[in-house]
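The structures considered in this document are given below.
No lab work stands behind these numbers, since they all come straight from the coordinates. Bear in mind that the values here come from a model prediction, so they are computed numbers and not experimental data. Cβ atoms are built from the backbone, for glycine too; each structure is taken alone.
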Structure P
Amino acid sequence: MKKLLLLLLALVPAFCLAQPRQLSVKEFLKLQATDTTSYLVQGVVAKVRSATSGSFYLEDRTGTLLVYGLKDPAQPGVNFGQLDIVKGDTLTVLGRFTIYGGSTLEMKDGRLVRKADGPDHNLSFYDRLERKPAFKGKEGADGLEAFKAWVQKNLKKAADGATGTVEVRFVVGRNGGIQEVQAIKGGTPAMRAEAVRVVQSAPKWKPAISDGSPVRIPYTLEVRF
């Protein structure tokens with residue numbers, strides 16, 4: 001029993017040394033590329049760069065760190081998009097320092113340790129936009145109303161003379177162009193064709209901006225004949 005106790009006491013320092021050390025962003029970015037140790041870094045998500053690759057910018061008082069390939073060991077098989085991480089969330093991540101392409105300093109293949117939702121976490125994606133889509137100088141709901149007015153002004157009578165409404169779905173693309181126009185509900189074939197034509201012919205919008213980059217936004221519009 002005494003020998004076992006002495007052995008356990010001897011292992012305590014080694015176990016303590018094995019615990020990950022927490023660094024500030026500035027300290028982490030000063031590491032050498034040859035350092036194979038994994039360190040903890042805590043900060044606030046400043047921008048999600050790519051949900052596909054799991055890359056984002058983590059910020060603390062000392063600087064900003066690019067984290068690439070983040071995964072959650074507690075949820076194997078779950079991709080970054082499913083982790084529900086958005087701008088403003090506070091994260092603690094574990095990973096190694098690396099230099100990508102000879103110049104980009106980053107944490108590669110980070111592992112999520114802790115997560116605390118930010119104040120805007122539960123807002124919809126649309127409500128978190130830095131800039132909402134704009135049409136004819138009007139943004140958001142006002143822009144959609146301006147677009148409705150433009151569509152009605154430029155709408156021609158249906159070839160079969162029918163009246164009623166057609167529901168049209170479309171996307172304002174990253175370049176502001178109208179894409180993927182579909183008549184999804186109501187109207188005769190002639191009405192649906194004219195509704196699609198006029199929406200497709202519309203001028204470009206100013207695209208929505210999220211985390212500094214343009215993003216696609218879907219809309220549904222009721223066209224009246």
Structure Q
Amino acid sequence: MATERGSAAVSLSGVRKTYQLGEPVHALDGVSLEIPTGSYTAVMGPSGSGKSTLMNLVGCLDTPTAGTITIDDQDVTAVSDRERTRIRGEDIGFVFQTFNLMPRLTARENVALPMVFRGVGRSERQQRAAAVLDSVGLGDRLDHRPNELSGGQRQRVAIARALVNDPALLLADEPTGNLDTETGEQIMGLFEDLYEQGNTILMVTHERPIAEHAERIVHLLDGEIERVEELSEVGR
């Protein structure tokens with residue numbers, strides 16, 4: 001959602017996630033973090049540091065054991081499962097490492113899918129999907145199926161699908177993990193364009209060069225924020 005920068009798109013306060021695996025495992029242990037509207041944040045950390053847990057909680061795919069998470073001024077920890085599903089569908093766009101496209105659907109049909117669940121009419125779905133695909137450089141690939149597209153093109157379709165409902169937050173989980181270096185750089189260039197347009201991006205990655213495309217890096221260690229590294233004045 002290209003909006004005026006400033007207020008917090010996402011706010012985490014004392015967020016804890018504990019799993020009972022014999023002994024309790026604190027995947028996140030009292031994390032507090034603000035993600036400003038229009039910001040570009042990368043999350044890094046070793047395996048088991050809590051990156052995926054953080055992404056799942058912010059994406060309303062899971063709920064915290066304690067603490068609060070506010071998205072677009074709404075406390076998502078205090079709403080029903082149905083409302084959380086609505087928030088996930090309308091306010092959050094997801095970009096996955098594995099693209100997660102429907103193989104039998106065209107690029108336009110894949111991008112239009114989130115609008116089906118919102119009850120948007122077919123004509124409007126078609127027009128909006130085509131416009132968003134054109135904005136990510138795939139205006140000439142509307143009727144191609146995933147197996148007719150390159151890896152980079154498939155990820156662009158996935159990004160268009162994430163953007164089509166004009167979300168408050170774009171979540172990217174290892175978005176270049178299945179791409180070669182050159183294609184990965186092209187995709188990161190697209191993310192930079194989206195950031196410059198005012199979109200709020202939260203990205204998980206284990207690759208330092210990818211994280212450096214963001215304006216800051218949140219370093220996680222053992223379920224806690226080890227440090228926050230500001231990159232806004234470093235080569236951006």
Structure R
Amino acid sequence: MNRTKPRLEDLHPWLRWRLNELAVAHRVANVDTSLCLIWGIRSIREQQSAYKAGRSKLDGVRKFSLHNYTPSLAADVWVYSNADDEDPEIYEGRPKRSEGLSLELLQKGSLKRWYIPLGKLAKDLGLEAGALWRTFRDGPHVQVPKKQRIKLLQDALTAKGFDVGPSDGIIGSKTWGGIVLAQHKSGILDNFKSRLMPVHPDLWAWLHGKDIA
């Protein structure tokens with residue numbers, strides 16, 4: 001299976017802007033580093049494959065990752081050291097070995113040395129960072145916080161002509177009503193429930209005029 005290429009343009013604009021800001025802030029704090037986007041969108045097939053291989057608890061059938069939404073609501077970034085001023089603050093995909101950068105894997109103290117500080121910078125920019133999670137430290141992972149995800153959903157519903165009221169990050173009766181109407185108009189009639197997002201990835205893609213994975 002061909003892996004979906006990591007591209008900044010595949011991230012939701014809200015996330016993309018903050019990830020770029022994170023890369024700049026990280027370079028200021030660590031002058032010899034670059035960040036590398038290694039996951040943006042992860043297709044449903046890729047999610048199912050990761051689940052079958054035991055690399056994820058989300059099966060891609062009834063439980064989806066925020067990476068499965070198009071545009072993506074999550075990104076994974078690695079830290080590379082030995083960068084110089086000519087290297088970009090953030091790469092799309094791994095830099096070439098000839099460029100001389102060193103990947104800081106989650107080993108030998110790298111979580112504490114690199115990824116927890118990266119998570120703190122991300123938090124300052126309004127992102128949720130996996131490196132700061134208490135039950136499971138997902139060092140490279142950053143995502144749109146839950147309340148902001150609902151606001152973005154409300155914005156998308158409004159842009160499609162569904163009256164959900166103000167984008168306040170609260171799922172009230174008007175927002176649920178807009179979701180139901182969007183399901184019927186799109187033909188994506190899925191009784192979907194998730195703690196991450198109240199809509200199926202296919203409906204999210206439809207609201208944004210994207211191809212359904």
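Comparing structures P, Q, R by Cα Rg over 2.2 N^0.38 Å, which one has the largest value?
Details: P: 1.52; Q: 1.00; R: 1.06.
By Cα Rg over 2.2 N^0.38 Å, the leading structure of P, Q, R is P.
Quick one: P(r) over Cα pairs in 10 Å bins from 0, in percent, for residues 53-148 alone came out at 14, 38, 29, 16, 2 when computed from one of P, Q, R, so which one is it?
Q
A value of 25.1 for mean count of other Cβ atoms within 10 Å over residues 69-76, calculated from one of P, Q, R, originates in structure R. Comparing relative contact order in percent (Cα under 8 Å, 6 or more apart) across structures P, Q, R, the highest figure is found for Q.
With respect to distance in nm of label points 7 Å out along Cα→Cβ at positions 93 and 109, the largest value across structures P, Q, R is given by R. A value of 17.4 was derived for Kirkwood radius over Cα pairs in Å, for residues 101-196 alone; which structure in P, Q, R was it taken from? The value was obtained from structure P.
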